[in-house]
Structure P
Amino acid sequence: MRKLAERTKTATELIIRTINDIHDDVGNASSALSEGVGSVQNVLTLAHKVMEALQLIMAEANSSDSMVSDINSALSEQTQASTGIAIDG
């Protein structure tokens, strides 16, 4: 009877350690998952900021393109006017 009680005690302690190990592993997995979710959220936030910055860059590039076109038109008009003055002069 005494040996059976000792084996039962040993088996129970092993089961308790196993359950505690599983509990710790689940806690670690949960923490890792939470960290992963946080990292994904940070990446999404950064990606959104990058998208906004690229949209601003595109808007400025389009504005610059428009200005260059206006300058080109003005230079073309000045060239025609200068040519007209030189011919008339």
Structure Q
Amino acid sequence: MDERSYRAPLLLLPVKLTRKSAQSDFYLAHHEDEVRMNATLLQFLERDHGITVPALTGDLPRDDAGIDVPAILDIMRAGSARLRR
């Protein structure tokens, strides 16, 4: 059994890092680009484990608040269930 542990972000949130001058503190803010799925993680799952998660390759699930993170987690759990075997 493979005892290795892998870590990777599921979602990527574009941000911008700015400051008013070289002496001022940096300010981190959300960039106007959309939150997106970690495509590298999806490619890794497909290439190394034969697992595809088609529900997360296009537009991400949304709810009234925006990106539906609980739905994304449920989809990933279902898609990656074979990794636990």
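Out of P, Q, which structure matches 13.1 when mean count of other Cβ atoms within 10 Å over residues 32-39 is calculated? Of the options listed, only Q reproduces it.
For the read-out distance in nm of label points 7 Å out along Cα→Cβ at positions 8 and 24, a value of 2.8 was computed from one structure; give its label from P, Q. Spell out each step's value before the answer.
Details: P: 2.8; Q: 3.8.
Label of the originating structure: P.
Of structures P, Q, which gives 3.9 when distance in nm of label points 7 Å out along Cα→Cβ at positions 16 and 40 is computed from the coordinates? Structure P accounts for this read-out.
20.8 is what came out when Kirkwood radius over Cα pairs in Å was calculated for one structure; which of P, Q is it? Clearly, the read-out refers to P. Upon calculation of helix-only ellipticity at 222 nm (-39500 (n - 2.57) for each DSSP H run of 4 or more, over all residues; to 500) from the atomic coordinates, which of the structures P, Q produces -37500? Checking each candidate, the match is P.
Any read-out appearing in this document is the output of simple, stated calculations on the displayed coordinates, not a laboratory observation. Keep in mind that this is a model prediction, so the values were computed, not measured. Cβ atoms are built from the backbone, for glycine too; each structure is taken alone.
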